[in-house]
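Each structure below appears as structure tokens.
Readers should treat all values here as calculations from the given coordinates under stated rules, not as data from a laboratory. None of the values given here were measured: they were computed from a predicted structure. Cβ atoms are built from the backbone, for glycine too; each structure is taken alone.
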Structure 1
Amino acid sequence: MNAEQFWKLIESSRNGFDPDRIDGNMERQREELRRLLLQLPPEEILDFRNQFLERMAAAFHWDLWGAAYLIAGGCSDDGFADFRSWLISMGRRVFESALSDAESLIEVADAPGVEDVFFEEFQYVPAQVYEELTGREPPEYARPSPMEPAGERWNEDEENLARRFPRLWARYRRE
């Protein structure tokens with residue numbers, strides 16, 4: 001499975017996204033991804049999982065963690081994994097825009113129909129489907145995850161956050 005096929009499945013999982021719903025879009029997307037993956041052979045499910053994990057690693061960046069911290073009013077390391085899962089679930093355009101400019105998420109995080117910026121369950125779908133089809137847990141992914149985020153570390157100092165993320169700071173700062 002190549003990147004185009006991966007992103008096509010992500011986009012297909014978003015079919016039916018209803019901006020008028022205040023909840024239920026995430027659950028519907030998770031179920032749709034499950035349905036789509038169940039149609040694939042186990043090897044392709046592993047390929048999808050590997051593509052997903054590569055994007056999780058690509059998004060392991062201090063700028064995105066800072067954006068998550070501001071948008072959500074805090075973000076632990078586990079929360080940052082769930083944020084990156086949500087970021088991938090939003091599709092290629094949103095993902096790639098955020099990688100090049102974390103502040104682009106200001107246009108996405110509060111959009112109609114977006115319930116939350118943490119989507120823990122989405123990242124587990126490929127492994128669950130693989131196990132359902134094969135009766136086995138998926139093999140370990142060959143490439144280890146980075147130990148530290150890429151880029152320049154930020155800190156919780158208000159001046160640092162305001163300087164690094166001016167647009168996000170203006171919208172989400174906590175008084």
Structure 2
Amino acid sequence: MRPEPGQVLHFSEDPTITRFVPHVAATARQPEAYVWAVDHDRAPGYWFPRQCPRAMAWVRDTTSAADRDRIIGTGCGDRVHAVEYGWLTAMREVRLFAYRLPADRFRPFGTPEPHAHVAVEPVVPLGPAEPVGDLFECHARAGIQLRVLNNLWTFWDAVVASTVGFSGIRLRNAVR
């Protein structure tokens with residue numbers, strides 16, 4: 001599930017949202033109220049249950065061959081996502097939905113590299129929520145490895161100390 005040109009996506013387990021209103025998220029690092037969405041490249045980071053901790057890594061132009069082989073794997077594509085075993089049932093059972101939103105209402109957010117898109121005014125979806133479907137199949141179709149680990153922290157520590165691109169979401173929910 002990815003946005004079409006001129007769109008961004010918001011993923012939710014709630015299929016009944018008819019209007020997105022800017023708010024300050026409980027986990028926000030900034031005081032401004034936003035409506036959050038993601039573009040084509042960041043959408044796979046949200047093919048998970050909302051509270052599922054995930055560590056993601058991908059090859060960048062500046063990624064060393066050694067880091068690519070060590071973190072991503074040889075002949076394994078350009079991207080890997082990792083979750084913990086404790087989240088497999090939720091990955092199988094969650095009913096996740098995507099809302100298509102007009103991209104012209106949003107601006108990139110994050111430095112030095114944007115990781116999301118935000119709007120400061122209410123946004124009405126372009127249509128009803130669409131079921132994302134099987135999250136394992138989403139990863140497989142996109143050619144993204146999905147690793148299942150006992151604990152994310154060893155992998156995460158290696159990722160952040162490497163030259164790969166990375167993102168960690170809901171890591172506070174990971175096993176310690």
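Which structure, out of 1, 2, was relative contact order in percent (Cα under 8 Å, 6 or more apart) calculated from, if the result is 32?
Label of the originating structure: 1.
Computing volume of the Cα convex hull per residue in Å³ for each of 1, 2, which one ends up highest?
Structure 2 comes out on top.
A value of -17000 was computed for helix-only ellipticity at 222 nm (-39500 (n - 2.57) for each DSSP H run of 4 or more, over all residues; to 500); which of 1, 2 is the source structure?
The read-out was computed on structure 1.
Identify the structure, out of 1, 2, from whose coordinates distance in nm of label points 7 Å out along Cα→Cβ at positions 93 and 133 was calculated to give 2.3.
2
If FRET efficiency 1/(1 + (r/R0)^6) of positions 37 and 157 (r between Cβ atoms, R0 = 35 Å, to 0.05) is calculated from each of 1, 2, which structure is the one that comes out at 0.70?
Derived from 2, not from the others.
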